[in-house]
Structure I
Amino acid sequence: MSYATDDAERSSACKEQIVRILKEVEAGARVAETGRKHGISEPTYYVWKNKYAGMEVSRLRHLKYVQAELARPKRMCADLALEHHALKDVLSRKL
């Protein structure tokens with residue numbers, strides 16, 4: 001199984017798996033061995049370490065929930081702006 005380094009959408013590793021891999025190395029496993037075991041490169045490990053070091057799985061779940069809650073108003077605002085522009089376009093054509 002290989003994991004992408006950029007973002008969770010492109011990664012086949014969920015954040016919980018990433019945290020478990022990081023904890024495995026923190027517990028004393030070598031980065032190279034752990035990387036081979038999970039199919040990731042050392043640079044990927046260090047990218048993940050910079051992003052998720054010290055996080056617990058429960059904290060990641062909470063973070064994901066909060067991000068989803070914050071995304072909803074942004075999406076609503078974007079939808080309203082789109083509707084507003086569409087209505088303005090329709091009105092400008094009628095006049």
Structure II
Amino acid sequence: MNRLHQILVKPLDTEKAFGGQKIGKFSFVVKNNASKNEIADAVEKYYGVKVKSVCTTKIQPKIRKAGRRKIQKRGIAKKAIVTTVGAKVIDVNKIKV
């Protein structure tokens with residue numbers, strides 16, 4: 001439980017993520033080794049809402065070409081979509097401590 005403050009990296013800022021906030025679905029970038037239970041506990045602790053479900057998926061790295069033969073990859077990340085009970089709307093930029 002002492003690593004809950006390290007699980008949520010940042011809120012995900014995309015058009016699809018903002019559309020889901022109206023119906024109580026919030027997207028976060030989380031640590032790669034975080035489990036669904038840990039993500040739910042972290043959201044409940046920091047935002048003060050009840051979590052109904054958590055769906056996770058890996059964000060694939062993007063390949064960038066730098067120079068003639070050199071290929072760089074961005075790091076692999078994990079995305080979590082958290083659904084709140086009763087479609088409660090929260091401000092993802094403000095953390096309740």
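Bear in mind that the values in this text are calculations on the coordinates, not laboratory data. Fair warning: this is a prediction, and the values are worked out from it, not measured in the lab. Cβ atoms are built from the backbone, for glycine too; each structure is taken alone.
If helix-only ellipticity at 222 nm (-39500 (n - 2.57) for each DSSP H run of 4 or more, over all residues; to 500) is calculated from each of I, II, which structure is the one that comes out at -24500?
Numbers: I: -24500; II: -6000.
Answer for the origin of the read-out: I.
Supply the structure label, taken from I, II, corresponding to log10 I(q)/I(0) by the Debye sum over Cα atoms at q = 0.13, 0.14, 0.18, 0.25 Å⁻¹ with the calculated value -0.57, -0.62, -0.83, -1.25. Please list the in-between numbers first.
Values: I: -0.57, -0.62, -0.83, -1.25; II: -0.47, -0.54, -0.79, -1.37.
Only structure I yields this read-out.
For distance in nm of label points 7 Å out along Cα→Cβ at positions 31 and 55, the calculated result is 2.5, so let me know which of I, II that is.
The read-out comes from structure II.
Comparing relative contact order in percent (Cα under 8 Å, 6 or more apart) across I, II, which is largest?
Structure II gives the largest value of relative contact order in percent (Cα under 8 Å, 6 or more apart) among I, II.
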